[in-house]
Structure I
Amino acid sequence: MLPIGVLALAVALQQASASQQPTPVPAPEAVAADTRTMRHANGRTPALAFAMRVPTNASRISVDGRLDEPIWARTRVMTNFSQTAPSEGSPATERTEVRILYDDEALYVAARLFDSDVAGIRSQLARRDAPTEADLFEVAFDSYHDHNTSFVFGVNPSGAKRDRLVGNDGLSSDDGWDPVWTVATRIDSVGWTAEFRIPLSQLRYSTARSQVWGVNFFRRIHRKAETTVFAYSSTSDRGYSSFFAHLHGIENLPRSRRLELAPYGVTKQERIDPGAANNPFNDGSRQKWSAGLDAKYGVTSGLTLDATINPDFGQVDADPAFVNLTAFEQFLSERRPFFVEGGDIFNFNTTSQLFYSRRIGRAPQGVADSRGGFVDQPDHAEIAGAGKLSGHVGPWSVGILDATTSAAHAEIDSSGRRFKDEVEPLTNYFVGRLRRDWRGGADQLGFFTTAVNRAIDTPALDFLRTSAYVGGVDFGHRFAGNQYNLTGSFVTSRIAGDTLSIQLAQQASSRYYQRPDAKTNRYRPLATSLDGWSGMVNLGKEAGVYQFGLTGSATSPGFEVNDAGFQTSADDIEFFAFGNRRWTTPGRVFKYAFAGNNVRYARNFDGVRDAVQYNVNLSGIFLNNWNADAHFSIAPRVQSPVLTRGGPLAAKPAFWNVSGGAGTDTRRILATYEGAYYSHNEIGGWGAGWFASIDMRPTQAVTVSVQPSYSVSDSKVQYITS
């Protein structure tokens, strides 16, 4: 059932939001004037865009791509697009017109994309969110108007949809966000059109009577390798939604109180090799059924409460098959809708991922005692109930998640006698995120916490921690017209449980306390808790043709967040520095070019230097849209505390490697890329290889890809034992 704390907080925030006064909006003429009113944090006066409410007596808009409703002709048009490539800052070579309407239910966007060569319009059928070699139109809304978060909707001339949630002013992007919306496209004698209907329920916005949103429009003309944008920013600028146009005319939107209920029932028939003819749990096929409920409630227009009981995650994409021979866990992306919705709010600026939602509903960690018989092991812990409150309240971003997974039991049949073994305990997960923005998102201060509590009542599960707590604070400060950025964070962690669970934590691949030559980290077999911390600070120049960055971070040996997060290393002190140069305007040879170098130095708390490496990276796009890249790395001899997996330190020989490749124009029906690499180390080991990618697109619905490769190596380092 829905956790009481999440529900109570939702009610409190709903009342607080309702008490806010409407925010006055200056007239568009005042914004356009040089008054600094509603300027972006980068000091620039934004472009202006306009939306119009659909009159109550107007005919219903049919989303068919025709744009023939009379209301579209009376709607203010946005045009004057500028190129971001190939001729950065120049006017677009083809005219684009965009109009926006809205009513109490949805936003409507009409895009007329003129083209002087209609036969050259490139379209391609594809799955949702799949990249295409085709023309493209996108509209992005910053409906919070926080200059950080934006909702992006795009389509190509074939009607292939793409959408994503962009956070942190462009530094994060999530295409797992799949809202419900419709779009229709048409190719005609003067170009092509796109007509969108985006329900307001899929966006989040304030409760003010009059609102200003951020908006931008993007177009790609594939045959010309031309990209254009309405609210222009150069390739060397740092930011995304902070450069959007200001959208005026949004007034009297309904205060969303939407309630969506989605009950479900699923029955499955599985056909699995039973392994033995007399397996009582599997005769080659078996049926399973389940039922549950998903619910979504709009607490306010900017705040959404999600709840789920025994959620149906069966319709999301299956995880790819993999073979993991490393000492570290495989990271898997999240595709479950309940966790994807509003997931960007839980991002935290640190070296480890503090919240990894795949922990919730994971495969049971315990193993049943077969007792010489057969075992029916559940494949995941069922989520008995979960609630999530996410969104914005004024300048605050709020994210609260609470979930409970039921105890999971394996059933055993031993010579006809049935037993049940608990393989995963009853577990509660709590995640909280709070962030405050200033200066249009240029300054941020945030707080983060996770808590995991397990009800362990069987000795067989004493290897699991009974509790795990994490708390942290992070900050961000952009200055000098958003060209420079100072960020940092500090996090603490504490895990507790039976001595067995803490022994396993100390022996984990992220720290290896049992190493015979460990000095700072002493293995404590009787410990019942483990504490740690992690901190980092970064200063960088992110805009302009020259960029640089300096990062220092430290993670204590006892830092542990894997109960609710994802972490592969601790016991680290690391420094990283880079410097880059970009050429974003076409020259005599290149349309775009990049040259960068970086250096990394790392040691552990014992003072053992375990990583030093220098890298050079070069890449470019030629005027004919071919591309090339080259890379070089060199590293001295270091010592590794993890190579022997708990054994003594092992030397990693000095090495160098070089790689590179070249590719043809990806817009063509046949596009290829070929590359090669060579590496050599100080003890005579070496490796070399060739790889290629051949893509053929005979029709807009068919793509054939072949990726041959060949490699050979002579390794002088061999694993013996640990």
Structure II
Amino acid sequence: MVALSIDEYRLIVERLGRTPTGVEIGMFGSMWSEHCGYKNSKPLLRLFPTQAPWVLQGPGENAGVVDIGDGLAIAMKMESHNHPSAVEPHEGAATGVGGIIRDIFTMGARPIAILDALRFGPLDSARNRYLFQGVVGGISAYGNCIGVPTVGGDISFAECYRGNPLVNVMAVGLLRHDDLIRATATGAGDVLILVGSDTGRDGIHGASGLASRELSAEREEQRPTVQVGNPFIEKLLIEACLELLRDGRHHIVGLQDLGAAGITSAVVEVAAKSGTGVEIDVAKVARRESGMSAYEVMLSESQERMLVIARAGHESVVRAIFDKWELHSDVIGLVTSDGIVCVRDGDVVECEVPAKLFAEAPTHRRQGVRPIVLDRLASFDPESLAPEPDLNAALATLLAHPDVASKRSVYRQYDHTVQTNTLVAPGDGDAAVLRIKGTRRAVALSTDCTSRYCQLDPRAGGAIAVAEACRNVASSGARPIAITDCLNFGNPEKLEIYYQLEEAISGMADACRALSVPVISGNVSLYNETDGTPIYPTPMVGALGLIDDADSRLTAGFRAEGHVVAVVGSAEASLGGSLYLAAIHGVVAGRLPHFDAQAEAALHAFLVAAAGERLLMSCHDLSDGGFAVALAESAIIGRIGCNCDVVASDRRPEAILFSEGQSRAVVSFEAAALPALRDLATRHGVPFQTIGAVGGKNIRVNSWIDIAVDSAHDTWAYALERAAADVESRP
């Protein structure tokens, strides 16, 4: 279960000049694991742009932080809990929420939102339904209990996730600039205080044994490595830590949450970053199980624990605040000036290793190999398929596909209104929108990634993941200002997988530069394979957008009879990589439609300007299912039809209707706004084509599509719920 190779062990012996102790081996195994050490990804992550004038804290801390004006800032980060959720879905997902929430309030921010980005195998098997229901139940149970709204997310299904679901959780917090705190331990003699839950045996080897290797059929053997959460203690920690920062800031130096590798990672990270050392005594750590060894205490991943670095002589004041909140705390050690991590168990020294040595895991810059299959997949010509005989039936099939169908059966389990900030709720728009109380501003939040694209072309797929997430917030009227990410890939020791990782990151970096959105935080989850079969490359992106006036926010549904409908942007009508091919023909292949990052940036600028000038009544971006699905969803959400005519080119109707060419949106507006919109589109260099009007009870496009809104709604609204329950009729 210790994630060390023979060569790495030899390197440790060489650097130490001696044989490591058992506790030291366990600590190295965790700190040098892929999960903690980023051995295969760290060199590639340097490709990301991470700076901008509005970035207050980039990668390297518990969360990234950006300025949003008026002395306020947003902290955000996304992380994974994939393997724990495959083993024990409810607790795996719940503790994933708890961990990312601690990253946020560790920075001094009050958590204000959760988004979940989930991937599962098809719901045709009892196990996948068990995983799906368990994960959703775990997220709702934890998030609802701690009083943080789950406001959005992204759910998709594919065969490649059958044995390895993805559970990525994004958390967002609000803070004043003056409240920003970092994980530091700069003063020799300062005190280390462990606060929160007692330490048990749950989660031992979670980082090194579960998160840093492939899954296998022996999942039951891995169940003890999954942590067990207590959201009620987490809620107390949130309030106690924020009170400490508000009323007792001068008593402390830093905060660090205990996540992967537990006490080991917490003390090593603060010491290594600060250029100091620490001395701790595990005998002073409160335990909920008897007979725990120093090894187990140092590597336990028991949840709801925080490390507080208090100024020398101030520990009683700090502990009094935690006592007020009925949270147990112990002084477990001191900051030292020698740079050494010293771990004692009473009088017995169990570890004496330089903090820098623990923190400097060896990294690997491999030479990736392009998979031969990519050329064959790209050569597939969708025109070789027989023409679609029934376009209405094809649209209905796409609306019923779980990637497209309403996620109401999921988000109705989440409290998305707690804290009373949610202005655009799940299902109403392309992004969640939350007001910033005391200002006119709002923030828009979204997660996105189309892994089919990344499987076919990792570089283009990575770029499109950034573009789609940012387009979602732009479609809500928000200017994209930053992203966080969670990079989910297979085993990077396989050179074809490493190629996917490098290409996807390169594509993401290119898109970030083109769209002026820095990467301010993130997470990497590798070894997402089951019995040697990898998932599709899934670089999940979480985007943050800023709306200067919350009243200018946009939603996706058509609003009123007579409003004009238009398509903004233009794209190649190609079915390569589309959901249409996957859902109707069972094919994931073809060349992706060309992606133009500059056209994407122009679209964002147009949408934000049009929203700000109150010219639009609705906006919905084109993604899975293309134009026809976007149009149908706007009608379904608004519960009103539309009559549209699009230019019939020499391409087949299905290519025009279901192509997923990027950088497009369907908008509606009052007729009086048309001249101003055309002028705005011209100034931004964005194609703008009116195609029809809102009205009636049917969704009509040329002579190709004619389907009743009520029928489309019933298909779309209940398909996922039926699939998850494995029943054929509406419950």
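Rule-based calculations on the coordinates, nothing more; no lab input. In this text the structure is predicted, and so the values were computed from the model without any measurement. Cβ atoms are built from the backbone, for glycine too; each structure is taken alone.
Points worth noting:
- The maximum of volume of the Cα convex hull per residue in Å³, for residues 529-688 alone over structures I, II, that is, the highest value, falls on I.
- Structures I, II were shown, and Cα extents along the principal axes in Å at 84, 54, 47 was computed from II.
- With helix-only ellipticity at 222 nm (-39500 (n - 2.57) for each DSSP H run of 4 or more, over all residues; to 500) derived as -10500, matching label from I, II: II
- Which of I, II yields 3.9 [distance in nm of label points 7 Å out along Cα→Cβ at positions 97 and 657, calculated]: II
- With FRET efficiency 1/(1 + (r/R0)^6) of positions 57 and 305 (r between Cβ atoms, R0 = 30 Å, to 0.05) derived as 0.85, matching label from I, II: II
- When distance in nm of label points 7 Å out along Cα→Cβ at positions 273 and 369 is computed for each of I, II, the one that comes out at 3.0 is I.
- Structure from which 15 was derived, relative contact order in percent (Cα under 8 Å, 6 or more apart), options I, II: II
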